[in-house]
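A.B. asks: In structure tokens below, several structures.
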Structure P
């Protein structure tokens, strides 16, 4: 139907007759001559309709934005002074001989030029229009190229592309599963996989040795810029390799992709323990482009009369830190108040601060609502330890460890961005030596990664000291975003049962929920491990998109809905009866 894409035309095609198909991007009447910018997947081409061809010109007069047309014409050079250097086809135009209108279009809900400002809800409701934008086409094309490169890399390294089930069994956590009722097994449910984790481990037991999959995964959770209820993982699992081997393969893959598509050399990936990352940055995915770190000052605050600091300083489950922001003394009170509200999102009860207007002037050179509660020598020791200089501001976090890490860690990122402290470029990192477990609010243990991660100790040592046990897990971080994470897995039944016991999963429950895995581990299971990358996050970072919704063809909104299809939506009573489901009435439904 076409001979060329619009973006393929250039000066080398002059005097050739071509046929193009696409959408009318823009139509202009200039002194009896009609100009149409024709758009397709590969770019734009300028079409000229001359009134000498009366029939074709008459049809061109009816064209409107987003009409789908087929044009045949001769490529010619643009007149002097009209060349558009911003377009690959900017040196030429096509003099139309024939025009066929393939499909008319009503007025689009928004213009497709890159400067138009349209709400995300409108864009997603009319996604078929939004995806025509060159920016979106380029991102999805880029995603396709990266996905192909990943497949080629893994194929070359001996990995097998194997699909795992989408309908599976609910996980022990359960609350984050999307459940699918079974018509043939009344009252029972499938679950959509949060990860192919167990299946890929079983593939290792089966001797597949190296597996990968570009896998759809599902998780019913609150959404943020880098979260979606359905997302795509680059899922990898290998046998007979240690942590360093798996990390080396993954690092090579990411480095190759950045070199190939962004001409970026990521260089060496430094390693940092989880303990160091949390101590210095309050985060297990620190953005190393920002030169700000936490300074622990609990020992200095333990003896002060100011209970806001003294209480957490004496509590082994709390933390008191200082965060020095260079140049922050220039921040207005309104900005500081906004930061106080911001940390409140993460549970902080307030935000103490000291402005260092003149370090040499001692206490007279400081501005703060808290220094009147603190001895002068303590204030000076705090500022000295934090490395404060004239013109800086020092913020403080004093609360439970989790609250301080999350609140002041988020403030570090926000203040760094606001103050222009985020360096250009890329800062990759491996975070290693994660704890096996974290404590729930009721004191019980939860797996920090997942319950199939191998510890660095024996089953007996794990049972004796679970709180201090480290795992064989590793996360790849890039510019403060967790690109992927993985671990060496448990391949011995006694170790797996030890982990289950510590998580409160007894033998009977373990057999009910994971009997198939335990049987597999007892059938000759090789040492194995792997990791999974978030493909959506990777493409978001590489394209500079603001969220993963900008690199997914049909994403959900932050409320996990699809404006395009109005999903989720109600189903008929007949369907519910077939599935043996009865819905409870919504509150207030009886009165309405």
Structure Q
């Protein structure tokens, strides 16, 4: 169904500039020829003819630089051409650090085989050997996709040989990946404790026996799993063959949907049989289950149809390329954006490699997408700058003529937002969706609760942080028929998520309220104590939420109250399924939703308060 809304047509004027894309630095014509594209020094393409030891040394060197580089500017993508890497005697054992992407270049995940492992371990934050504080709670910003891992721990110690460890948290994507010959563990039980983890997301993958372990929340979508064990608070499965049954909720706290309401897999780069680089763009689907590796629907775009950008490229040249019908590939790095990158044409693809990061400069809106169908933004991180932006990513305008298509939704895959961390950040809204028929497929919208030295964000009495690192709203959804699969939004100073559009659906929602309000007076919504972590607008008639948690940790002032974790209109069409609140040791959420559910207070730290259905099912 195609929808038409009023919109104001943007004046492009690109042809009048008389610019030739072939002459642009960074454009496909000048960046690469018939061989390996000129992706820049932060992209490495491996070939199976390369010695395993050389590949291992390259990856180990990057991991050593990135294992603790949480707030750094280095970005890396490692791309594997079709073939087999590692042997039974000499496995390739990859450890993945911050801002690192590991991806295969095959048309199918079976085209690239890693005999070995691809892993993420706990990060040890303590300096005291007796209390190293090894956790995965801050293992953010890394990507694994489009390959097969034949698990082989040869040469590792006895504990490490027991599984392929993927101990991660938010802003970590695992897609189009197959694990064989062992166990996948989503926690690292081999490194000294407490071993907490707070992820995460898997899509379109084939999983072996999988140990969830300490993972507080997780979404697995359109995949298959041999067996899944353990759960903590909020474990959601949508369209997963072999997923556990959820009839005993909340013990264990599984939420299982037979199918995913709306899905579109992330575009991916591959090398065809002639050695040419292409980008595969899967089609959107409805009510699907299982993997879609052999699905022939969608389209394939030659890399020559992309403007291949590098940090430092002019936004003007990028916008001219987009206006002339090019797609955009952002190579790894940090891009300072002082005016919006403008996506105005339907079906435009913006694909980032290696966690390419757009940083707002002088209050700019880094990425602005028009009211058009089929635009895809994938693999991009957006940072707030030191001067307040009205919004970091805007999808559609609030007023005027526009177009949308239920069959061809504008899609955000693995798009992450950060307000503060490497520097002070300021924005009014992080993500604003005004268009209808939009799919949000995995996002982390984060107002930083920690960061560079001195960035305490209200902890230990630094109450000025509440006024300096500012983000009022995380995600504001004004469009109708918007679907979110994997919506993670944290620490914003008013509503973390406001959903005003009709017929919205969210499959897994994870939220932590802000740590740092100095006083209760600073955390008031009029006469109401605090802001709910998830707000559905009062005029909304139909909305569905499956598997959601709101957590409280008012570390700066443990006496602060929040009246409700969720706030929704009391109407039959608004339905919440398997929701919870939990206290992480400070502050109080008085009720789960609309006055229903007991308090998540310090008498039950770490013990969720569940509401199976709201309104209650009779």
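A.B. asks: Identify the structure, out of P, Q, from whose coordinates mean count of other Cβ atoms within 10 Å over residues 195-202 was calculated to give 24.8.
C.D. replies: Corresponding structure: Q.
A.B. asks: For distance in nm of label points 7 Å out along Cα→Cβ at positions 427 and 451, which of the structures P, Q scores highest?
C.D. replies: The maximum falls on structure P.
A.B. asks: Among the shown structures P, Q, from which was the value -1500 of helix-only ellipticity at 222 nm (-39500 (n - 2.57) for each DSSP H run of 4 or more, over all residues; to 500) calculated?
C.D. replies: Answer for the origin of the read-out: Q.
A.B. asks: Let me ask something else. Name the one structure among P, Q that mean projected area of the Cα convex hull in nm² of 26.0 was derived from.
C.D. replies: Structure of origin is Q.
A.B. asks: Which of P, Q yields 2, 10, 19, 24, 22, 13, 6, 2, 1, 0 for P(r) over Cα pairs in 5 Å bins from 0, in percent, for residues 43-178 alone, as computed?
C.D. replies: Q
A.B. asks: Comparing relative contact order in percent (Cα under 8 Å, 6 or more apart) across P, Q, which structure shows the greatest value?
C.D. replies: P
Quick note: the coordinates plus some simple rules give every number you see, no bench work behind them. Quick caveat, the model's predicted, so the values are computed rather than measured. Cβ atoms are built from the backbone, for glycine too; each structure is taken alone.
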